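In structure tokens below, several structures.
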Structure 1
Amino acid sequence: MSALLLAFVFSSLEALVSLAASFALVARAEWVKRVSHYFLSLAAGALLGVAFLDLVPEALETVPASRIFALVLGGIAGSFLLEKLLVWYHCHDERCERHAVRPLIIFGDSLHNFIDGVGIGVSFLAAPAVGALTTFAVILHEIPREGSDVAILLSSGMGKRAVVGWTVFASLMTVVGAVVAALFGSAFAPVIGPLIALVAGTFIYIATADLIPELHKNVGFKHALIESLLLVAGIFIVILPGYALR
């Protein structure tokens, strides 16, 4: 079986598994909204864990540190500028809900999935066994991250159909990345590191500027304790599978 076909099949499998996890949350949308602050804690931890313990170290393997950190900073600044252009408030009953985080989540998720797909495609060019192991690693860290993204979109007030549509689009970017990488191979190598750093900056911005401030709206020892524990849990849920496979 050719590397191209293997990359397509395995990246499609990864997309289907991620979608299954996401759809399970969408099906429980009302429950997700009721406990949204807990999901946001978990999501903030997951995004920070992926950014600092997965994406930045991976980018540092191919690009000088000074350039990587400049790109991470560029991702943060770019996210801020994009949010300032897109932010708007929709108010009802004197309560305003913020929606600008949606395009940031969709952009970051889609680009991250594309990069994961490129990793799958390139690994199958090396050897089928390497490609299969890479796909397994991607699935393990994608499920909690995709779940956190769905929770954020639902908590922002986005409808179920819209969440499903964007989730499908973002997941398909994994397949696109795998196929493109299998077709063009090493041509993508010079841009992967910079792209990873930009995604890291986007995730850091979403976690620190959009999610964590929302958590400070809930007061009381019980909320503080549970949300703190969930933030730490979000970090470990995302990064532990990667360490286990090393």
Structure 2
Amino acid sequence: MMVNTPLLLWVMAVGLCIGSFLNVVIYRLPRGQSLVSPRSRCPNCGYQLRAADNVPVVSWAVLGGKCRQCRSPISAQYPIVELVTGLLFVLVVWLTPIGPLLVSRLVLVAILVALFGIDLEHQILPNVITLPGIAVGVIFSFMAPPGWQASLLGAALGAGVLYAIAAAYYAVRREDGLGMGDVKMLAMIGAFLGWKAVLVTLVLSSFSGAAVGMALIAAQRGGMKLALPFGTFLAVGALAAMLVGEPLIAWYAGFF
């Protein structure tokens, strides 16, 4: 869609603010803390952040990445999550017509950013995000693509494929290779994007995960077993499937 610069700047600002909230989700949700209270504070000295300390990206840069009071370092994760969310919001608005599909994609972006951050740090994909996410994706499908039939099939296919892979791996190795969180996450992706996007997501996340895994093993000079957070690769694969999935499918189909 054609959009003007002021609109993109406004979308970027909204995305930065959403990213700031996602930082709260990423930090507090795995720790069982409330997302609304208490107000954000320094984990080292307990200094309660003021409004001027909470301006996305800007506050972190002005403070030099340190707490205003105790000067202890503040993780660069905070501005990174804010910037990534803002840029993804701009990209989605640029590529998507205004309507229910745009809202659906923005919601999915926020969910994927949160799951990426949580899985990367804690190696968990909370049910409180993935299970309601499946329902939300199906609800949106009644108003926008991929349509409710493709959404339900996508959720079933997403859960079924990963569950079958996990069960087969356990049967052969007698140990867990994939968590059920990954199964629910791919089901959620299928609910939002449909069954075709599930296949694209699975292929892209598997190849990227294998490439990163081999690189890490090579860097450690050995055949070490690595527990990679597969949800992070699913998140990246789903974003790619959402934004360029149709051209990828058309390109691949062209070989036949």
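No value in this document is a laboratory result; all are computed from the given coordinates. On a predicted model such as this, the values are computed, not experimentally measured, just so you know. Cβ atoms are built from the backbone, for glycine too; each structure is taken alone.
Largest in mean count of other Cβ atoms within 10 Å over residues 39-46 among the labelled structures 1, 2 is structure 1. Assuming -27000 is helix-only ellipticity at 222 nm (-39500 (n - 2.57) for each DSSP H run of 4 or more, over all residues; to 500) as calculated from a single structure, say which of 1, 2 it is. Attributed to the structure labelled 1. Comparing distance in nm of label points 7 Å out along Cα→Cβ at positions 111 and 143 across structures 1, 2, the highest figure is found for 1. I have 8, 31, 37, 18, 5, 1 for P(r) over Cα pairs in 10 Å bins from 0, in percent, calculated from one of the structures 1, 2. Which structure is it? Only one of 1, 2 returns 8, 31, 37, 18, 5, 1 for P(r) over Cα pairs in 10 Å bins from 0, in percent, namely 1.
Structures 1, 2 were compared on relative contact order in percent (Cα under 8 Å, 6 or more apart), and the highest value belongs to 1.
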